[in-house]
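Every read-out reported here was derived from the displayed coordinates using simple, explicitly stated rules and does not represent laboratory data. None of the values given here were measured: they were computed from a predicted structure. Cβ atoms are built from the backbone, for glycine too; each structure is taken alone.
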Structure I
Amino acid sequence: MTTLPAANEPAPNDTEAPAEPVILRAERITKRFGGLLAVDDVSFGIPERTIVSLIGPNGAGKTTYFNMLTGLYRPTEGRILFDGRDITRSRPDVITARGVARTFQNIRLFGALTAIENVMIGHHARMRAGVFGAVLRPPWVRREEKETRERARDLLKYVGVKERDHDRLATQLAYGDQRRVEIARALASSPKLLLLDEPTAGMNPQESAVLTDFMRALRDDLKLTILLIEHDMKVVMGVSERITVLDHGRKIAEGDPAEVRANPAVIEAYLGKEG
């Protein structure tokens, strides 16, 4: 029988709501699409400066939950608090400006733009120039654009994109580099919370291991909190300090990697019942 990979180092034995300060708290979130109950009364807390995973079989409601946290969907019931503020009904751009950034399972770069231009777009939420500044381009706007370009270049270097590729079209880059550009674009908005949707999708084991180390560096270097959806259980068990498991829209388990790996409900959800 297939087994889930072992955790690297178990976190403290605590399956209750985390005692640490939380940067995001979702309270009794439900989402209905007509007669379909996609997420059913799920509460969830993310401690500051941790790496937390949201996992579950296909169709468990993970991406729907992500989309509610980032404002693409609004919950049918419940509320979402980020950094002490209620963002339940906020627009995606408002949530981004408050410090939440994300990547997508299917890479969503602007193919007609270069890598550096894609990252500059991510910085838009922090720029002061509006329509007036963009049209008249006074000196302070030109200075801001120069600083934004320099920051974008620094971020591309930080995530591992070679300098010779910074001015290439995003569609001309290798798949792994496109992933890195997408992460750099998310970082350009100076987030406090970074949501990664299937970040290792399409990567080989060596590339996945590199990205796992990079997630730890993001947390430690930039003092970020990271929430990821991920199907690669080796990555999940290796990098997560806390894991929440959804199945058919409901939360069936939550805890540190060792607890989740041994949870009978999780084993059944992934492997099915024996006999």
Structure II
Amino acid sequence: MANLTTFQISEIAKDTYVINEAGMSAMFVVKGSDRALLIDCGVGMTDLKAVVAMVTDLPYDVVITHGHLDHIGGAAQYEEVYIHKADADTLQAIPYDDLADYVENLGKMGAYDVYHCSPTDIRRSDKVSKALDLHEGMTFDLGGRILEVIETPGHTPGSCSLIDKKERILFSGDACNVNTLCLGCSVNTLLKGLDNIKSREADFDRNFNGHVGYAGMPLVSSMPETVLDDAIHICETILDGTADIVEVDGLFGRKSMAVMYGAVRVCIDPQRLIDDGEAPAR
């Protein structure tokens, strides 16, 4: 397979593009008639402004679906970004070694076989973007196209997704995919987030997560249609005590406890099924 540069751009719908940053993370550019929207900022291996300029010359806002380093690493290239208040404290100068470890791990998982990339491509910066509030019901009017924010906590406390009714796409970040990690929140919180997506399922047909073309995978596709219902079923069985919780190899070889059903694996902290004082999702 021929090697690519540190990014690959694919069109997934009219005026809708995914930027695969060397298999590390996926970003999306959504265009209207007046403005555009950049969803997530990757690990910071690319000159994001230059890459976005390849698909649009419209003014645009930047939205962060959640505050993990593989989605905010490039945020410092922008003066301000939208992020939920529960994850806003992650907008800080990320230690280079943490990003380098992430890149090296994904590289060994297959990215190095496909992309010309290495930890030396990470753009170092001490800048910290201004955090603008992202919240449930917020909309971005791009001109003839509106994206709506829904809160989908579980992967992180402040995880958010965006719904594009015009192209019927859910941009879910890491909130609802085939390998859902619920390690920093309770399973009950994850179920609440998934239920919020379920309540809006009439508004979308495809769910694009934040890792299209993960590592060296040559895929540009949405999540399987059963992902949402499978993930909800897993949470329900964990909470009612009927799930088969097993030890699995988690991210980068770390052991995790998980439940599998259908197309989905949900990794959990068995000590955080429902947090003290948290209202049950059901």
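Okay, here's what the table says:
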read-out: When percent of Cα pairs over 15 Å apart, for residues 223-262 alone is computed for each of I, II, the largest belongs to; value: II
read-out: Origin of the derived value 1.00 (FRET efficiency 1/(1 + (r/R0)^6) of positions 55 and 239 (r between Cβ atoms, R0 = 41 Å, to 0.05); candidates I, II); value: I
read-out: Highest-scoring label, criterion being relative contact order in percent (Cα under 8 Å, 6 or more apart), among I, II; value: I
read-out: Value 34, 22, 17, calculated as semi-axes √(5λ) of the Cα gyration tensor in Å, assigned to which of I, II; value: I
read-out: Label whose coordinates, when helix-only ellipticity at 222 nm (-39500 (n - 2.57) for each DSSP H run of 4 or more, over all residues; to 500) is calculated, return -4500 (choices I, II); value: II
